[in-house]
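Laboratory data are not the source of any read-out in this text; all were calculated from the coordinates shown. As the structure is a prediction and not an experimental result, all values here were calculated from the model. Cβ atoms are built from the backbone, for glycine too; each structure is taken alone.
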Structure I
Amino acid sequence: MRTLIKNITIVDATGSRNGQVMIENGKIRKVYKPTGRVQTHFERVIDGGGKTLMPGLIDMHCHLRDPGLTYKEDLTSGLSAAAHGGFTTVCAMANTKPVMDNIEMVKTNLDKAKTIGKAEILQVAAVTKDFSDSDFVDFVALKDIVPYFSNDGHNIDNAETMRKALEISAETGILIATHNEPEVDTIRRDIEMMKSIPGARLHLCHISTEKTLNLVRQGKDAGLNLTCEVTPHHLYGSGLDYRVHPPFRNLRDKNALIEGAKDGSIDICGTDHAPHSAADKQAGAPGLINFETAFGMYHTVFAREGISLARLSAMMSDAPAKRLGLKTGLIKEGYPADLILIDPRREWRIDVKQFVSKSRNTPFDGDLLTGGVLWTMKGGNIIDDRGSFV
């Protein structure tokens, strides 16, 4: 089926332009200039109403709690919430129950997700079995079906285990992603290790301080294969008494992170979507949910700080696609028709009662955001529609 999306502004990491997009067999077949000749026969024409078409969002860091903790979230609710927030691909962390540390568990989640028809899941595997101190998973068996390896939620405190993981990364090309507590000391340790392990590939999850950002800059200046991500809540809020890991930082740290997003030191905008039940949250469980608010929170900050929508697209689509080795994240001929229609001027209030996620844990209920997702398309099919132009 051929689909034409017209009356749109096209924005991706390469910039902004007016145009029209033709989709066929789930892929972008043609990107037309506004005055370009458009073939006349289409089975479906979608009028974008003057709004903005962007690549689908890619989240390198979320928690879907399936299996074992599905009272918080499950694949259906999580992937549906992701689609509602504009995400077409998400990387689910391995801290399930039991831990996602073998090929059978990974394949089970991938097969379950295919039947849901919402966002696509890339299932992360643990670095060590059951998050143990030094018993590694079977990297060779897993490396072709997982995006990367991470013990996120747990620090790799054993320095020799971390060194060996980086050495395996250099030998095999796998990507290691780390949860870092204490943040500055752990990241300093790992960057120093990388300097003696040519070819090691490391991604730093949810950085939150100015000191960390300066370490990242130093590591990149040294030529290390190093990327990092930030979360919506660490760019949007500061000084809140609400338990997250890492915690909300002070205003100086928040402003430093915004500058890092602006100058390119921070590569990726993730979510760290971390659903919890009300009882678990009351008992002290760290984290908050971000799928359905991430784009609006990021856009609100970026617009206020004069950071372009193209830069936001780079950090939420193109950069994660590149780090994961995916041919997506741009509005480009031959790429998958994974797209979102957004209204950058739309003002809306966070309302936890309207969330698709099973969970409600956020301190931002009632906040006014600017910039909203209208619909989400995966492989040429609209998988979530908020009412388009309402």
Structure II
Amino acid sequence: MTEREQIRLERLQAKMAAEDLAALVCRLPENVIYLTDYWPHHGFSVAVLPREGKPMLFVPEVEEEYAQNGWAEVTTFGWGLLKDGGLYENYRRLLTQARQKLGMEGKKVGVEKSFEVVGPTYRSAEPVVPAAPWNNLLADLFSDAELVDAFGLLQGARAIKTDYELRKLKIANEIAEMGIRYALSLLKPGMTEAQVGALVEYKIRADGPGYKGGRLMRASAEVAAGPVGSTKGTLLIPSTIYKIKQGDFVMIELATVVDGYWSDLTYMAVAGEPSQRQKEIYNHLLEAQQSAARQMRPGASFSDPDKAAREVLEVAGLGEYFVHITGHGVGLRYHEFIPFLMPGATGTLEKGMVSTVEPGVYIPNFGGLRIEDNVAVGADGPIFLSTPRKPW
């Protein structure tokens, strides 16, 4: 193993040993990435990680060029053409070989039973989700083994990012900001929300590939503007044909994925010059966000960043308008479950965890604002993977 995969896989294999798992068998793209550093294109790839040694990766022939950039032992199979035979016939053949090679008879094998929110493949227009045919195949092939749910093991392992993963996440954030800066440079009254979002996505898709080695990327920008539209930004809402007016708040919520590693950002702007009141509210929110980010340190509670943000907003008279949590994990999915930065959360932040830090205020008939960065827990405090904002 090279440095880039050794820490990640050894940590995961140590957890497997502690739970007496002989192997993991994964098909969900986010877990295939975690085991192999390869982001599936179509969703038919399978990764098998033994308790000791290198992972195995079974991929369609058309994806081999990309799969070889990962760290697994790659075996290809035909898929999609008349010559290729049935997909599940190929699965049966390859998994039988893996079972025999690893001696899984009578052993515990971890599989993906409880994932309901999942990250997409590169070809996100047609998600492929393993269901009954896949589960029935595993039950048949491993009838002499014990299939156990690896959801908790994988989520826990993925929550602690390595230095390699942090570098990849930083690249995703830099590419995301490339798109946001481009759209904001062209923002003007009369544009629709949808047009602004399209500019963000265009720049990422057009100029992102090749940046610091990034190859495959997608972006989804949702724009909410005006005194009414921006207040709906408490949750993810579609961009509309609303025409932005002079003085409107413009909120850009952006999900970006680069080679399977995600960025989740929200930027605020005003069409034209912000008013004094808009500046005041924005700067109070920025103070709250930075106060929350300072709590991203080892040993802090998951609730500490949220508490810090709320205290600032309460003093500013804005506490009642902060109606959602302060952050969530991000990494191999747009929204990960560890950590959740929210009131009452009792978990403890650890070095290597990554979360959004995104307090917001949503004031009726005035507008909604949210400032969202991606922040890692460093040994000595927060590490911003995106660019910290400046006061207006």
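Figures for the structure shown
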item	result
Winner on relative contact order in percent (Cα under 8 Å, 6 or more apart) once structures I, II are ranked, highest first	I
Rg/Rh (Cα atoms, Kirkwood Rh), for residues 317-356 alone derived as 1.04 - corresponding label from I, II	II
Which entry (I, II) yields the derived value 0.05 for FRET efficiency 1/(1 + (r/R0)^6) of positions 37 and 133 (r between Cβ atoms, R0 = 35 Å, to 0.05)	I
Top of I, II by Kirkwood radius over Cα pairs in Å, largest first	II
Structure with the greatest value (metric mean count of other Cβ atoms within 10 Å over residues 5-12, set I, II)	I
Parent structure of the calculated result -8000, given that helix-only ellipticity at 222 nm (-39500 (n - 2.57) for each DSSP H run of 4 or more, over all residues; to 500) is the read-out and I, II the choices	I
Which entry (I, II) yields the derived value 0.85 for FRET efficiency 1/(1 + (r/R0)^6) of positions 197 and 277 (r between Cβ atoms, R0 = 35 Å, to 0.05)	II
Structure with the greatest value (metric mean count of other Cβ atoms within 10 Å over residues 85-92, set I, II)	I
Comparison of I, II by distance in nm of label points 7 Å out along Cα→Cβ at positions 181 and 349 - largest value held by	I
